[in-house]
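> What follows is a group of structures, each given as structure tokens.
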Structure 1
Amino acid sequence: MSKVIDALNAARGRELSAILQYMTAHYEMEDQEFPKLAKIMKDTAIVEMKHAETLAERILFLKGTPISKPDAETQKGLGIEGILKVSAGLERQAIEMYNKSVQVCVAESDDGSKAVFEKLLADEEDHLNTFENMLDHVQKLGAAYIATLAG
């Protein structure tokens, strides 16, 4: 079961990093008067907070100790395109990690933890889709699209 707890804790570290990154982006976009993007970043961070809590609860159920340290440093001052690139990257990394974690859970015969990872995967794929679509709009439409995000 220690392999599963390790996978859950690795996922928790990833979620904690995402929370901090998305809240940083939220504050920066709010300050620069891009309320639509700020709201998307805040709402995504809240989903990630719920993920971190779900992971901690599962770790505790398995008699482990949830970590409280993010696995990456927060990046600031990225601008809209940079925020979307970093966010999509975080989601891609989480998807890859969670797919591998599902396999760990299968190998360890832990269907409960496997179900947790499968639920998180669905959310992360949705986040990735949002960030990639927005990034595509920024890259193809430029200032015209960015203006739609302004307040």
Structure 2
Amino acid sequence: MEGFLGTHAGFRSDLNLTIQIAMGVALILGAFLARARRFVAHGICQTVVLILNLVLICFWMWPSFHLQVLPGIPKHLGKRFYAVATIHGVLGVLVEILGLYIVLAAGTGILPEKWRFKRWKLWMRIELALWWIALLMGVATYWVWYV
């Protein structure tokens, strides 16, 4: 099935890119909720985005990476097709893990107190910045693969 963004990408790739950009915007809106001291709404917003992204990673992005990129590593890592996808994949997984850790530490009592962050605002800002870098690498991957 053809995509809807006018490139050589399929529908699923176009949909994933669109959802990812919408989630990036939602994370920024969630940060504004925190600034407005609406912490429950902030936590719900960020957690929903994080879980949706985990689903997309597991069922859309990982299978694509596994089939199209992983077999070419490390032999073809110097080629743009493999390099941008690998950087995006590695950074994206690290950002997702950090986000899950933040949710567990901030939103649950699962982690012991000594394992929790002391400077929440700093770590959440780092997470948001890294998320956007991973998102931009995803856009770069889409561009290299389909445009």
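Just so it is clear, none of the values below were taken in a lab; they were calculated from the coordinates. These numbers come from a predicted model, not from an experiment. Cβ atoms are built from the backbone, for glycine too; each structure is taken alone.
> Supply the structure label, taken from 1, 2, corresponding to distance in nm of label points 7 Å out along Cα→Cβ at positions 27 and 83 with the calculated value 2.4.
So the calculation was done on 2.
> While we're looking at this one, here's another question. One of 1, 2 was used to calculate FRET efficiency 1/(1 + (r/R0)^6) of positions 51 and 139 (r between Cβ atoms, R0 = 30 Å, to 0.05), giving 0.60; which?
1
> With percent of Cα pairs over 13 Å apart, for residues 3-42 alone as the yardstick, tell me which of 1, 2 scores highest.
Once percent of Cα pairs over 13 Å apart, for residues 3-42 alone is tallied for 1, 2, the winner is 2.
> Between structures 1, 2, where is distance in nm of label points 7 Å out along Cα→Cβ at positions 19 and 115 highest?
Going through 1, 2 one by one, distance in nm of label points 7 Å out along Cα→Cβ at positions 19 and 115 is largest in 2.
> For structures 1, 2, which has the highest computed value of relative contact order in percent (Cα under 8 Å, 6 or more apart)?
1
> Given a value of -29000 for helix-only ellipticity at 222 nm (-39500 (n - 2.57) for each DSSP H run of 4 or more, over all residues; to 500), calculated from one of 1, 2, which structure does it belong to?
1
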